[in-house]
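What follows is a set of structures for review.
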Structure 1
Amino acid sequence: MKTKAVDKAKLIAELASERKGEDIVLMDMRHISMVCDWFVLVSASSSRRVNSISKAIQKELSREKVNPLHVEGKQNPYWTLLDYEDVVVHVFYKEIREFYGLERLWSDAPKKQFNDKCLTKTSQKK
């Protein structure tokens with residue numbers, strides 16, 4: 001599967017939503033960071049859900065022959081990071097996401113909120 005990064009980010013958002021991920025935000029990092037093109041941030045209401053969302057994303061993308069370069073937090077029930085090279089996924093337990101505040105840290109990045117299988121722009125880069 002050769003996919004544009006934005007399409008991969010949208011697919012990841014859909015998969016997270018199907019697993020009851022909450023407050024899903026796509027952050028356009030293309031002009032902000034050389035690490036990746038997109039961040040996908042997902043909140044989960046329990047540590048069990050963090051794990052479920054992360055595993056569902058990995059399972060579905062692996063069916064498309066897309067595997068993460070690196071996975072952080074396999075043993076951490078509160079935050080999992082999936083590095084798909086051009087898309088980095090952060091699945092957080094709600095309180096942990098608030099504590100780290102990646103949206104604040106990368107406040108220059110344009111953001112899109114994912115709701116009911118669609119994206120809504122939440123901010124613009126200035």
Structure 2
Amino acid sequence: MVIGVLQFELTIPHSQSLKDKRRVVKSLKDRLHREHMVSIAEISALDEHRTAVMALTLVSNSAPHASETLDRVIEKLRSIPEARLGSVTRELIHESELDWHEAEHPEAAAEWDREVGRMAAEAERALREVDP
């Protein structure tokens with residue numbers, strides 16, 4: 001298992017209000033989730049109407065697949081007409097890097113397992129909707 005994490009900043013220059021910003025952010029979140037089966041959330045700058053700091057995650061069984069998906073997402077982010085892509089950080093976390101947490105924090109490991117299961121079930125449901 002590989003977890004891909006992408007954190008990025010968007011500047012929304014024509015936004016005049018938080019309502020304008022929310023429209024752009026919601027549209028982007030819906031599109032990326034639908035097209036790439038990723039989870040995405042706004043994580044910072046919530047009260048700034050021209051800036052959105054967002055994080056995106058995905059779970060894959062292969063590092064190349066996760067990396068390619070993150071590459072495609074970054075390209076889409078660069079092409080958004082309503083916003084400009086600012087700083088981007090990305091990380092691939094391999095399952096072996098997570099094993100030490102389980103022994104030291106069994107409750108967190110159990111919560112992690114539940115969350116990964118939930119994300120996998122959500123991805124399977126979405127795939128069935130796209131390709132029944």
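Can you spot which of 1, 2 the value -10000 was calculated from, given it is helix-only ellipticity at 222 nm (-39500 (n - 2.57) for each DSSP H run of 4 or more, over all residues; to 500)?
Working: 1: -10000; 2: -18000.
Attributed to the structure labelled 1.
One of 1, 2 was used to calculate relative contact order in percent (Cα under 8 Å, 6 or more apart), giving 35; which?
Details: 1: 27; 2: 35.
Computing relative contact order in percent (Cα under 8 Å, 6 or more apart) on every structure in 1, 2 gives 35 only for 2.
For mean count of other Cβ atoms within 10 Å over residues 10-17, which of the structures 1, 2 scores highest?
Details: 1: 21.9; 2: 14.5.
Across 1, 2, mean count of other Cβ atoms within 10 Å over residues 10-17 peaks for 1.
Work out distance in nm of label points 7 Å out along Cα→Cβ at positions 50 and 66 for each of structures 1, 2, then name the structure with the largest result.
On the way: 1: 2.4; 2: 3.6.
Biggest value here belongs to 2.
So if we calculate distance in nm of label points 7 Å out along Cα→Cβ at positions 42 and 74 for every structure here (1, 2), which label has the highest result? Don't skip to the end; give the middle numbers.
Details: 1: 1.8; 2: 2.5.
Once distance in nm of label points 7 Å out along Cα→Cβ at positions 42 and 74 is tallied for 1, 2, the winner is 2.
With Kirkwood radius over Cα pairs in Å derived from the coordinates and found to be 14.2, which of 1, 2 does the value describe? Walk me through the intermediate numbers first.
Details: 1: 14.2; 2: 16.0.
Source structure for this number: 1.
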message: Ranked on distance in nm of label points 7 Å out along Cα→Cβ at positions 90 and 106, which label among 1, 2 comes first with the largest value?
response: 2
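A short reminder: the numbers here are calculations on the coordinates, not readings from a lab. Remember, it's a predicted structure, so these values are computed and weren't measured experimentally. Cβ atoms are built from the backbone, for glycine too; each structure is taken alone.
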